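Each in structure tokens, the structures are laid out below.
Rule-based calculations on the coordinates, nothing more; no lab input. All values derive from a computational prediction rather than experimental measurement. Cβ atoms are built from the backbone, for glycine too; each structure is taken alone.
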Structure 1
Amino acid sequence: MPTICSRPRNVSAHWLSSVLQHAGFDAEVESFRQTNVGTGQVGQNVRFNLSYGRGQGPQSIVGKFVSDDPASRQAGIDNNTYIKEVRFYQLLKPTVDIRTPLVYFTDIEPSSHDFCLIMEDLYPAQQGDQIEGCDVSTASLALKQLARLHGPRWADESLLQIDWLLPSSPDPLAAAKAVWNACWPGFINRYAKNLSSTQINMASRYGEHLLNLEQLIPGALTITHGDYRLDNMLFNGVAPLTVVDWQTPSLGPGAADVAYFMGTSLPSSLRSGYENKLVEDYYAALCDYKIQNYSFDRCWEDYRRFSFNGLHMAVIASMIVGRTSRGDEMFLAMARRSTQMALELDAGEFLC
């Protein structure tokens, strides 16, 4: 078993050889070249181009490591995101059908949260662009793939025994509201000039009445991604779509992922014109898994109810990770689109 190497600067040819040999390659890495890839906030991704002294293996691999930014690293520790990603690949990925990268090695030291995740290089796949958004056909592809995560473990009561999937607080909504209250002043101070008064009022109302959502949380639970958006998707590589960044899986309603994706990844004009058909695409793919006691009407209601999810993530994440210019653009796009979605779907009724 390879040791955990949690920072790219400590990677050596000998360590890369041990990783590949662990994965079944009879090869020794002689030298390598590394370059940063992706736009991760909480972790850092590095591509390693490999040269071999003996045997054969992949020409390149990608590693994910702890963030070098102290604020982002602490956010990863506080929210157990590093632990969740490693445990997802180790324990849950074999039980679902969604396309993710092939992992050669991953492990974590729970006390320090030092970890590494070494996986296949999906080049020439292209990362989705959260700021630009996507078209309708891409959205349909993403939602059908999402059903391949939710369907296999739908209403699986054994998931209740996986502690790291469950909320860390005995009252998760109260905890969420406390975090919101801590982050909202900073968010509005930073971004208010870029939001309309209607958007600000809706976001304020959501924060004030967040606790009212408690009695409306549906019972049909499954494994959720938690951050299902374009920046976490790679297109047209070894597969049409591969989903990455499994730092936020949890036990929750599948429609929460659907609403989060729709409210953050599509320009509002496209989303409003096609969302009924797109949610139908998701529901049809979900029904391939023979789920029971979950109608499309229920799915649509849940979709409306969770239309605030993208807004919630934008407010919280923007305040707990290191600030970047691209991050500002991304969080604003998420907040604007999600708030507009909640307004158009009259989701405010769930806050009463």
Structure 2
Amino acid sequence: MILLGSTGSIGVNVLNIAREFHLKVDVLSAGYNTNLLNCQINEFHPKYVVVATKELVPKVNHPHVLYGIEGILEAISLSKSDLVVNALVGFLGLKPTIQSIKLGKKVALANKESLVVAGKFVDISKIVPIDSEHFAIWYLLNNRPIEKIIITASGGPFRDSEIEDLKKMKVKDALNHPNWKMGKKISIDSATMTNKLFELLEAKWLYNINNLDAVIEQKSVIHAFINFIDGSTTAHFAGADMRLPIAYAIMGDKINKNIVPNVNLLELKDISFKKIEEERYFIWSIKNEVLSNPDMGVVINAANEVAVNLFLNEKIGFLDISKIVINSYKKFAGLKVDLFDDIFEIDKEVRKFSSQVAFS
């Protein structure tokens, strides 16, 4: 396999599965964590390695080291592997997704931004999602007529905080997710509920359905529901462990052993569901509009990446993240994307506007 984002939380879990099932890793692509990357190289012996910048190349113990986005694209082209696991964070992951599909490779996709910003241009038949919610949906589908899909959200670290206290929350508070160990970007997106909005857009493209919603289930043991037209509702229970969706994304239906412990229903207590309220999660106010015009995904993603970066660098407050995104959404409201290449120009324009509005 080709693994993009090998030192992140998803990448590490992918290698856990590769180790358990003795899978060959042809390419390792990482960012700046060369110490962990070198450990991975020593164990998995990839043919090619990619790092973020040219300056990092001498720090990597491998004869074939590429760098940057061009290095990622070159490694995908050079490798004979027909599986790409895209666990890159953010807009950076879009070109590798498109490149992989053009080369006829299957993409196990953890980079949700690929579908959020360019779902209409992605051949979904080549995509297998690495996500607990979308894995749950796939697991529940049985070619029966669907009325509605509902995914669940943990509610993030501020789900029980007083709303008036949200403006005081610092980076360390937002990164303290109650259920999952994740990277910084997705942890912040969970706190604002932007991550769940992105997952709804993903589900729209992946399963070609418009009737979508999400609810809060704080224990993260139920990942999705499907309401069928006949009145039946099914739910998917599984522990909060990404190894399960990763294993299926990589290996398909070949799983014949226990990946994670089964949920013990007798040990579950106080399973309950809450509505996602706009007063706490401002981004939810545009949810229905975005699902009606998914082309706006490129606007929301660009503005959100700018805002999250500013927050992580302590240049804005927590509540400012969603404010910047919503102001950018209003500025570019009604936008339509007709050509794939337009996405990159729109992305630049939105980032410029978001950076300006952040300090206006």
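Assorted remarks:
- For 0.70 (FRET efficiency 1/(1 + (r/R0)^6) of positions 102 and 294 (r between Cβ atoms, R0 = 25 Å, to 0.05), calculated) the corresponding structure among 1, 2: 2
- Which of 1, 2 yields 18.6 [Kirkwood radius over Cα pairs in Å, for residues 38-229 alone, calculated]: 2
- Origin of the derived value 17, 15, 9 (semi-axes √(5λ) of the Cα gyration tensor in Å, for residues 46-93 alone; candidates 1, 2): 2
- Structure responsible for 16.8, with mean count of other Cβ atoms within 10 Å over residues 150-157 calculated and labels 1, 2 on offer: 1
- Calculated for structures 1, 2, distance in nm of label points 7 Å out along Cα→Cβ at positions 62 and 158 is largest in 2.
- Parent structure of the calculated result 0.50, given that FRET efficiency 1/(1 + (r/R0)^6) of positions 206 and 318 (r between Cβ atoms, R0 = 30 Å, to 0.05) is the read-out and 1, 2 the choices: 2
- Origin of the derived value 22.9 (mean count of other Cβ atoms within 10 Å over residues 126-133; candidates 1, 2): 2
- Computing relative contact order in percent (Cα under 8 Å, 6 or more apart) across structures 1, 2 gives 15 for structure 2.
- For Cα extents along the principal axes in Å computed as 65, 47, 39, the structure of 1, 2 it came from: 1
- Comparing distance in nm of label points 7 Å out along Cα→Cβ at positions 6 and 254 across structures 1, 2, the highest value is found for 1.
- In this comparison of 1, 2, the computed figure 11.9, 38 for Rg and Dmax of the Cα atoms in Å, for residues 70-141 alone is attributed to 2.
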